[in-house]
Structure 1
Amino acid sequence: MTPGIVHLGVGAFHRAHMAVYVDDVLNTDPSWGIIGASLRRPDTRTALAPQDFLYTLAVRGASGTAFRVVGSLLDVLHAAMQRRELLAAMADPRIRIVSLTVTEKGYCHDPATGALDPIHPDIVNDLAHPDNPVSAPGMIVRALELRRAAGVPPFTVLCCDNLSENGQTTARIVTEFATLRDRGLADHIAADVAFPSAMVDRIVPATTDNDRKLVLDATALRDAWPIVTEPFSQWVIEDRFPAGRPPFEIVGAQVVSDVRPFELMKLRMLNGSHSTLAYLGYLAGYEFVNEAIADPALHALICGLMTDEVVSTLPTEIGNLDSYRDALLVRFANPALRHRTWQIAMDGSQKLPQRLLGTIRHRISQGRSFDRAALGVAAWMRYVTGVDELGQPIDVRDPLATSLRRISDSAAGAQQLVDGLLGVADVFGDDLPRNESFRNVLTAHVSSLIEKGALETVRQTVHRQI
């Protein structure tokens, strides 16, 4: 095995996702080994170096746990202590892809605009010390500069973080940083470096000591840092790799010309259903997502939401979505994940516009029913009142929690609650509050949630659709 990829940000997600796809590819082409880099902490290198960077992947599903050893990592460098080695690896002609999972903070940008933050401390450092960068954009630009000076073609930059249109976002940030450094270098990056977008999905809980014991008992191998994950894994990648790429399509990834339809699919089918299930499930007294989806009424509602409301709003080029819907329902039911409804319910004011309101707007434009999606929104309205159906307090975690609670406390009944929350323009804009049909459906749902409770409201909503 020889290196073909440098990955910035070797965390649990990378080791459960991209590194596994690459591990499968190596059976066909061994020139795609990964040199990983930890940008902040040496923990991953410290744990994996004594075991030759091998680790156990434990895939935990409803029927049990399957174990495998992943061997796609050749090395893990600690950027703070091995920055010269890392830049040399990125400049190596054998490296054709530099990928990254550095979380949203690692891009040193303004999330609201997607633009580089020029006063971010790491960016200030990298502009002052371009040979000794500490940020991901700084490292990428410096490595591309070294390759250009040596006459080596540029690598492809592949973002694997959960950012919308992540390739375009990464390209903008890297190019803006390069412009502050060297206009000629920025022009070279804009013209010659590919930044394909990708959509990634897999749930990877933090590793616990119990997980380590599980691996030891099952495999007789002492693994300092195994990874536990779910059976579901998805990776959709735009096919723009001028320097070449592994044959990802033969190991389960989808290679497409445009990832945006698939991002929309994930937002509306997965995330929209997840939020709806979380709010209704929490109100119904279910602590975990798998418990909520096991309720026949909630299962029928979520299945109907995806099948009868969401699918019609998605681009037809995605193809038939029945298998994706069925995989999501199985995923929600996985008892090994133990996803709390309360946890999924966090930050609803930021999530609703993309997850549910886009579907509702589309259905309104089609002149079609949005009853189930509106129930998800109504459940959020009921949830942010901060008091559950037994009169117990709800710990509402949301950037707008204080103002939402103030609105709900001043509302006398469902109509005033709906009117008050629809006035939050950051969530609903100015179009939906003016739509009488949307307001009426919401008010009816909220009134039912208050008077009859979540489960009875769900049952009646499902019954209406039969």
Structure 2
Amino acid sequence: MSNDLIRMSAVDLIAGYRTGKISPVEATRAVLDRIHAVNDKINAFMIIDDEGAMASARESEARWVKGAPKGLLDGVPTTIKDLLLTKGWPTLKGSLTVDPAGPWDEDAPAVARLREHGAVFLGKTTTPEVGWKGLTESALSGITRNPWNLGKTPGGSSGGASAALAADMGPLAVGSDGGGSIRIPSAFAGVFGLKANYGRVPVYPESAMRNLSHVGPMTRSVADAALMLNVLAEPDQRDHTALPYQAIDFTKGLDDGIAGLRVAFSPDLGYAKVDPEVARIVAAAAAVFTDLGAVVEQRDPGFENPKAIFKTHWWVGSAGAFAHMPEETKAKLEPELAQIVAEGQELSALDYVRAMEGRTALWLQLRDFFQEVDLLLTPALAVPAFDVGRLQPPGSPVDDTFWMDWTPFSYPFNLCQQPACSIPCGFTEDGLPVGLQIVADNFREDLVLRAAKAFEAARPMDRRPDL
């Protein structure tokens, strides 16, 4: 029974709670037992709160017995990335520069909404220092490992979240994405991750990367992500950049299929170098969309690599966040991040304005592109998961410690803020997951979710990591 419980989706757990066949206490206890059985191998958690989780589960069970659940996710075990403020728990952001003393008396909007809907918080998942890189290792938390191969990275910066999901340590996770940090680890760990349109999920405090950064759901199924997004998208007055709340039910229309949709498949966006095995697996996945009735053509969006534009935004954001630190505190930053901060301080206001102009031009180009197609398919990543302890996969430029060369498909859609997901689409010969990225025009999460659900039904995930 416990194995069944740890593998159940949030949707199925709630159905079981409603009929009384399953209790939140049973489900939470099973997941906590799983965490204590396998987390030492993976290191996905900064905090594991058995006492708090079980207390929340008992409260949830009492509500279900009365037929009065608190919200859409009442009693569902959930993890929170350690970049999001969570009342009562330290939010250390994977960094030695954060004072653990707090006070920790406030929830970020996503956390507040989940708490209001009765989610059971299991703990906080690991992140690299302030989420700066595409893998999850830090001096504070150590190395987080991929459940499919413990010698490989689960990606980052939401790598603790993706590893926990893949290892059945909870069905729901909150991630954040400032350049791919939901989609990168989702692809490497073989789970589903959605970066909703910017502003759909309120954020507070504002990220150092400002309007590049999104918060969103990471799950093992598309239906769970849609349900979770209903909760995360509820309003919060602390985010002045959030979209007006529309009370969209993202679970509606999930099974409507994609027959007749116009789909562009771009194997490399016109400029990326992609591992041949990844390219083959993703091309086969794109062909499934034809089988599902979509009109698929191989077509690039037509823009040049926006790496320089993105890099300027990222470097300036990093300088703004950390340049003010006392030197003794700044000395605790990882050397590569400290170098980014130093280089960001050398950029001028004119450099930043030019990058903003380039971003606007890219945005307009993509808006035009999405007048002609409904969806864009790309690889989620250019490479499969690589060894832990490395900043880059083999063959990367030796003078570049940043992560843009092996994540060329993610950051353009942070610059332009479109909804985008990574969904598992196959495995390498070494048994490592590969992700397919699905992108839609601004504000069309419904299309991304519909397409992902149709693909999931046609190509369900049929493996689990052996731990």
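Computed over structures 1, 2, mean count of other Cβ atoms within 10 Å over residues 105-112 reaches its largest value in 2.
Taking relative contact order in percent (Cα under 8 Å, 6 or more apart) as the criterion, the top structure among 1, 2 is 2, with the largest value.
From 1, 2, which structure was mean count of other Cβ atoms within 10 Å over residues 193-200 = 22.6 calculated on? Among 1, 2, the structure yielding 22.6 for mean count of other Cβ atoms within 10 Å over residues 193-200 is 1. Given that log10 I(q)/I(0) by the Debye sum over Cα atoms at q = 0.12 Å⁻¹, derived from a single structure, equals -0.98, which label among 1, 2 identifies that structure? Value -0.98 for log10 I(q)/I(0) by the Debye sum over Cα atoms at q = 0.12 Å⁻¹ corresponds to 2 out of 1, 2. Work out the source of 1.04 here, i.e. which of 1, 2 gives that when Rg/Rh (Cα atoms, Kirkwood Rh), for residues 137-384 alone is computed. Derived from 1, not from the others. Which one of 1, 2 has FRET efficiency 1/(1 + (r/R0)^6) of positions 97 and 153 (r between Cβ atoms, R0 = 25 Å, to 0.05), as calculated from the coordinates, equal to 1.00? Label of the originating structure: 1.
Values quoted throughout were computed directly from the atomic coordinates according to the rules given, and no laboratory measurement underlies them. Quantities reported herein were computed from a predicted structural model and do not represent experimental measurements. Cβ atoms are built from the backbone, for glycine too; each structure is taken alone.
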